[in-house]
Structure I
Amino acid sequence: MSTPLIVRLLLDAQEEFMRASYSVPGAARTGRFAGLNSASWVIAHAAYFHDIWINAVAQGRSAEEACDPWLLEWIQHEYPENQHEANFDEARAALHRVVESVSPFVQTLTDDVLNVVPEYSDEDGPTNVTVGYLVARDLAHLFSHAAELNVIATSAGAADLGLPGDMPNTSQGEL
């Protein structure tokens, strides 16, 4: 059985967001750069929603039991005026942890599971939506914030990443 296209797209979005997080030069890693969101905020924000939508909501688990503790603490203080306070390396480390915890679940998704509406009652995520909706929303969110990181990086002199990249998972039928 082949892996659903939307699942392969999510894996590619995840990989491209990780790649974009590594493209940000040192000068653009602290505070807001060129009037844009701070790179650390973008990484923490995208990692938090990747975590909450896939590890918690899609699996019917509470945020407290399913999500990264650093991100759960960060979201309590995440305000636009506090963007300079997120530590770039800590945000990227949290992203790594989320990717490691999300990937095994994502790789098992089938068309049947994508159509399931998980039981979820926390206030941190959408309710009464299918796992497929969460996957679609998450992949769009990751790709859009990968582009945002690319703008931050190129504004600081880095080379353009050529997003969305090669998308190796999407170009093959099996994982």
Structure II
Amino acid sequence: MNPQTPQEWIDDVLETSPQQWLLRLIAVVTPVLAVLAASAANGRAWPVGMSLVAGLALTSSLRPDADWALAVIVIVGWHWLAAVDGVDTIWLPVASVLLLVFHTVVALLATVPSGGVVPTITFARWAGRVAVGAGATVGLWLMVVALDQRDARGNALLTALALAVVAGAAVLIRARSLGPRSQQV
């Protein structure tokens, strides 16, 4: 996946499948949309950051096995924390799910050669896991919004219990997604 010569890089681009081009497009667009979500949440555009994120996202889509995707997520996350004040905006789960999709697509791109096609069953499994992650993200955000509007005093015991329930649910979902050990290859 890391060609050494310009000719090898050109050959790699020419051999890229249409599905891979679509996945790369998704990998470029989703973090840019996450920055736009932050701009919508705070009412100010960030053109320099948008350009930086777009360039790094493009680089990470072309070199998914490198660490450029991590830089994209860190920059978008940092921008959100620095620019948006509030957890009750609808743009928070939007940006979070967009970053989840970006991370998943780049990870998927790193597992398949550029000329390869992701099998339907693999694609369905990854999409199902993204849906579970997105649903959990939105559900947790809804809980935070409900608790934030309640304006009650904090309770450390209830917070610890809620985190234990979330951790237990994550372990249960992970165990069920793997299936019995006899079916694993």
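Points worth noting:
- Once mean count of other Cβ atoms within 10 Å over residues 22-29 is evaluated on every structure in I, II, the highest one turns out to be II.
- Label whose coordinates, when volume of the Cα convex hull per residue in Å³, for residues 110-157 alone is calculated, return 77 (choices I, II): I
- Which entry (I, II) yields the derived value 15.1 for mean count of other Cβ atoms within 10 Å over residues 134-141: II
- With helix-only ellipticity at 222 nm (-39500 (n - 2.57) for each DSSP H run of 4 or more, over all residues; to 500) derived as -26500, matching label from I, II: II
- Relative contact order in percent (Cα under 8 Å, 6 or more apart) - structure with the largest value, from I, II: I
- Distance in nm of label points 7 Å out along Cα→Cβ at positions 6 and 94 - highest-scoring structure of I, II: II
- Structures I, II were compared on mean count of other Cβ atoms within 10 Å over residues 14-21, and the highest value belongs to I.
- Entry that produces 1, 9, 18, 20, 20, 15, 10, 5, 2, 0 once P(r) over Cα pairs in 5 Å bins from 0, in percent is calculated, selected from I, II: I
Each value in this text was obtained by applying a stated rule to the coordinates, not by laboratory testing. This structure is a prediction, so every number in the text was calculated from the model and none was measured. Cβ atoms are built from the backbone, for glycine too; each structure is taken alone.
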